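These are the structures in question, set out in turn.
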Structure I
Amino acid sequence: MEERLSGEKPNFSDGISKKYEKDCFLVPGPVRMSSKTLESMSHPVITARGSEYKAIMAELNGLLRIAFNLSPTSYDIGVKSFEGDDGYSTIVVSGSGTAAMEMIISNRFSKKDIVLVPTNGKFGERVADMTREFSNVKHIDFGWGKSFDLTKLENELSKGNYSGIAFCHNETSTGITQDADKLSKIAEKYKVALIIDGITSVGGLPVHPLKWNAEAIVVGAQKCTAGPSGVSAIAINNSFIKNVMEKNENNELSSRYYLDLIPALKRAADDQTSWTPAINLTIGWIQALRELNEEGLENRWSRCEKLSKGVQNLFSDLGFTLLADSSQRSNTATAILYPDGIDDKWRNELAVKYNTYVIGGQDHLKGKMFRIGSMGITEKEEMIEGCKRMISCFSDFGIKLSDLDVESYFL
């Protein structure tokens, strides 16, 4: 990424628009942060336990409730801004989304529990691996990019020996979003906990914790909310907290320390965190969440959807194959298979020559696909220009594509 970091203007080939001369950073997280978010993280050092940081935590919790699509609360110190009248609480985690997901799993389930984990990509598999550390897991792999067979999942839960179902809501490794609404109805029918990895969906896709009766949902700052990497949060309901308390009293839970939920809840009531917080990261996240609030949560959902539909329709019309099942393609990440004869050399050339960044495939799909992000604060103009540069780069590799009006796909 030397070209991008140097700040030099790319040497565009003929036919590339000169109107948008900045880099096109179209990676599905970490996403581009606004200049105000970057500037806010240069805040002078402050103590983690003083009133100044308590004010920061109070506002952060209040803003997180908006991103999680929960009831609003005050941003004032001492009013438990992390709690709402909808029965949900938010907890900030000084760690990535994976740390937040481990906090949920390790505090909610024990080796006495069996948890159903359906997957169709890399990050769902991570949920399965993590859950296996703390409980017993029934892992059902539906294949990368393939929709879950809900009948099969319902039949499995009908056996009656499950404590919960956990899944990755928006699978950016394969560009597919799970039908959380239908999954929630199945979970409710069989009275099992619904645990959602919403790391790449909260703030970018419709998420409805209360409607779904989700016990817990996770978000990562650096994805749809366009904040910094290394900080995350969870939203948990009263049922989740009740189960944690009971299992803790009965000594059923595996060892926890840094990610123990009980002290985190106690410190949250005092607008603090259990341990030294990621001070400047949380300050940056506040600015990003302010911008999300200013745009409006549903407006951001709509913008992400328009960008993703434009990308998907454009590349489909150009003859590319999209990995995910058409009925459940993600609105924040699109997975596209390379044409024959193309591999990640194309992606490297796209970065060096065209100052445009997408990301490749993972595991068995490495070198066979690329992924375009449409989350965070990505603008329509950036996406249009980025797609034009991608088309030109494929042309450099000898791939003949139809001459389409790229702008028309993003109207």
Structure II
Amino acid sequence: MNANDRALTGFTMLGHATFHTYELVIPLFVVVWLDEFGLTPAVIGVVVGASYALTGVGALPAGLLADAYSAKRLVLICIAGMAAGFALLATARGLAMITIGLLVWGAASSVYHPAGLTLISRGAEARGTAFAYHGIAGNVGVAMGPLLGAVLLVFLDWRAVVLALVAPAAVALILATRLQFNETAGTAARETDGGEKTEGLRDLRSVVADSKVLFAGGFALVFLVGNLYGLYYRGAFTFLPEVLAGFAVFDPITLGSQAIEPSRYVYSGLLVFGAAGQYVGGKLVDRVPAERALVGSFVALAFVAAVFIPAAAAGLVPLLVAAALLGFLVFMEAPINQEVVSRHVPPEARGLSFGYTYLAVFGVGAAGAAGAGLVLTRSSATALFGALTAVAAVAAVLGLVLHRRFVPWGTTKPD
């Protein structure tokens, strides 16, 4: 990686870590809210799902903005907005303010992925490696957010914990403003990537025309796969602390006057393996066709969902292995999917394409949170993981069709 790649990647790593610090600490508070406010998983699933849905719904306009204006500036606005959402959440005394705080967070967070990934896609020469390090930083947030939240919840009221979590965003904002880089250097260096950054915001006619071009090719399947990945991601993680807490091996432990919830730490721990998954996924697509890696990753995700509950019944060690695999594989898929998007769209539409992608992953995928809450309310964790198995299997089939029938943008034959 050259100096520009390093600065750009460092900048997006800060934004990604901040996004995931907040995103996956929310399920820890879900457990608290269920007890404190007497809510059902179905009700809180709708509220959390709505905030996650905003993350996706806002991704499309954010993608358009990333094609027209400085993506770096958009990321800085995103970080500040996420901090504001959690500051509001810290004032909550009931479901209404929880909903408002989460929705503000969701709206602000929707900017990150279209803007941050457009930066990497257009600005980095070593794109796969940049995606890998970007993913690792996300998993630092994924792991550290829940771990910090779990530790602080032992000693502090949940509102105080939420307020303390505003600090990482403030630090990231200060560091990010100091990094300078060329946002389009990678496009200029890549022979097969024609086109330049769009000047000004597209009008509706232009958006429709560009969208038709995108969905006429392989991106249509990429978009469908993104929907399924989002459903799996939200369905697996939103209530995972609650699911883990239901296993006898994770019954609360009392140390002095403090009650320790082992399930919270296992949840945080399995997310650590996601960092390794992000790195492996990013490096993998620098070496093999991303479409082939996509198929393999979803086959593996179907397998781990199918064996998760039987592993839990088999004892602590099999359950921990299954949980580690779940964390590794879910996050390994992220950089693979990002590279697949980059390969099947023109550079000048990368912001729009990532907008659509994260509309799928976080917007449609948010139904996974509400759906998981409904399944757990009416049925069981076994039914939930059975549904996740089916989702991953369908995604693997679509990935196989993409690999066999569509060629990457700017090429004339498949890899």
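Every number in this text was worked out from the coordinates using simple rules, so none of it is lab data. Not measured: the values here are computed from a predicted model. Cβ atoms are built from the backbone, for glycine too; each structure is taken alone.
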Could you tell me which structure in I, II was used to calculate distance in nm of label points 7 Å out along Cα→Cβ at positions 115 and 251 as 2.3? I
Looking at mean count of other Cβ atoms within 10 Å over residues 131-138, point out which structure of I, II has the largest value. II
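Compute FRET efficiency 1/(1 + (r/R0)^6) of positions 171 and 267 (r between Cβ atoms, R0 = 25 Å, to 0.05) for each of I, II and report the one that scores greatest.
The structure with the largest value is II.
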One of I, II was used to calculate P(r) over Cα pairs in 10 Å bins from 0, in percent, yielding 5, 24, 35, 24, 10, 2, 0; that structure is II
Using relative contact order in percent (Cα under 8 Å, 6 or more apart) as the calculated read-out, with 29 as its value, let me know the right label among I, II. II
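Tell me which of I, II gives -12000 when you compute helix-only ellipticity at 222 nm (-39500 (n - 2.57) for each DSSP H run of 4 or more, over all residues; to 500).
Comparing all candidates, it corresponds to I.
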Any idea which of I, II comes out highest on FRET efficiency 1/(1 + (r/R0)^6) of positions 355 and 387 (r between Cβ atoms, R0 = 25 Å, to 0.05)? I
